[in-house]
Structure 1
Amino acid sequence: MAAVSVTTAHQEGLTIADLEAMPDDGRRYELLGGAIIVTPAPFTPHQRMSRVLFRLLDDACPPGHEVFYAPTDLDLPGGQRVEPDLVVVPTGSVTLERLYLPVLLAVEIVSAGSRTHDRVTKRAAYAEAGIPAYWIVDPLAGRITCLRLEGDAYQVYAEGPAIEVDWPVPVSTHLDELSKG
């Protein structure tokens, strides 16, 4: 698998208007901390994992909630906008254009070039936004990390190649199952 690059615009103070002016070229554009972060479209194994995990989450989704998959914009406080790979939100967080807080769960599937972005940048942004659960699916490291927001930081509550959790949605899976589609 070829490396996936993540490019960050190094100009300070970019806004949602700057983000919305970006071209529709198949790349993922996100705005975090006043910087536009650009990633290419994910590879097919990433999308396969996303599809399988979407089905698991959709089947386990609590009443009054929906599951969405990228590309779907999620607006965060401070004029930030991200595209989580998967996100579980109350139906009231959904508009015609995008998703808003509150969010029950955000999920990122790590690609070769998105490791720092998913493990550090987005983790901090999701914690700051008060998203109670954040899962990082990292096929390259061979693990799924389930994080729970405690105070202003995430703490691991389940981790490994297989997980079985009952919060925020009941899911039992293994990376091998997610890879098979």
Structure 2
Amino acid sequence: MNRRGAVKNLVLATGSSIALPLWMKAFGAGNLTHLSSFSAREQQILASITDTIIPPGNSIGALSVGVDKYFQKVVDDCYEKAEQENVKKGLHQLEAATQTGYGKPFTDCTQQERQAQLEKWSRSQDKDEKDFFNLVKRETIVGYNTSQEVLGGLLNYKVAPGHYYGCVPLTPKGG
């Protein structure tokens, strides 16, 4: 057994594990975000859709809690390749339908125009349009309701309700 080699490797491993987080922070690697398979334009359309479904009003909206980023991550990591392509296809079809109907991109439409377009898709006879809308709406609601800001701030959800008193003196009853 080569103790010198083992001690040397142990010291190098310990030093690396201490220095690596500092090195990553110095080079900005601490702010890594999810690399999405969605193009920049698709991300803008998706952000507009989530903002239309849950707009900022008297409370926080879907965009302010990052529902669009949540949706991208869920689609990229949890859905099959065919479903991912259907979502992207749906984004492009929505963009084309809005361009035809309003003469401008979905992202440039007013809140009412975007809402009217999405309501039209929710009642559509085309299965792909309806499925796309239902998927986006479902994941938007799930992402919004499970965000920390909504659970902790709006819904006042506590993981462990009440307070735990760990060290309390115990006195016998009646004595």
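Nothing in this text is a laboratory measurement; each read-out follows from the coordinates by a stated rule. Quick caveat, the model's predicted, so the values are computed rather than measured. Cβ atoms are built from the backbone, for glycine too; each structure is taken alone.
Calculating distance in nm of label points 7 Å out along Cα→Cβ at positions 65 and 81 for structures 1, 2 picks out 2 as the one with the greatest value. Out of 1, 2, which structure matches 1.9 when distance in nm of label points 7 Å out along Cα→Cβ at positions 73 and 145 is calculated? That value comes from structure 2.
For distance in nm of label points 7 Å out along Cα→Cβ at positions 41 and 153, the calculated result is 3.3, so let me know which of 1, 2 that is. Please report the intermediate quantities before stating the final value.
Numbers: 1: 4.0; 2: 3.3.
Answer for the origin of the read-out: 2.
Computing helix-only ellipticity at 222 nm (-39500 (n - 2.57) for each DSSP H run of 4 or more, over all residues; to 500) across structures 1, 2 gives -5500 for structure 1.
Computing log10 I(q)/I(0) by the Debye sum over Cα atoms at q = 0.13, 0.16, 0.20 Å⁻¹ gives -0.78, -1.00, -1.31 for which of 1, 2? Write down the numbers at each step before the final one.
Details: 1: -0.62, -0.97, -1.57; 2: -0.78, -1.00, -1.31.
The value was obtained from structure 2.
Each of structures 1, 2 was scored by distance in nm of label points 7 Å out along Cα→Cβ at positions 57 and 129; the highest score is held by 2. When distance in nm of label points 7 Å out along Cα→Cβ at positions 17 and 121 is calculated for each of the structures 1, 2, which structure yields the highest value? When distance in nm of label points 7 Å out along Cα→Cβ at positions 17 and 121 is calculated for 1, 2, structure 2 comes out on top.
Looking across 1, 2, the calculation of relative contact order in percent (Cα under 8 Å, 6 or more apart) that yields 21 traces back to 2.
On distance in nm of label points 7 Å out along Cα→Cβ at positions 97 and 137, which of the structures labelled 1, 2 is highest?
Comparing 1, 2 by distance in nm of label points 7 Å out along Cα→Cβ at positions 97 and 137, the maximum is at 1.
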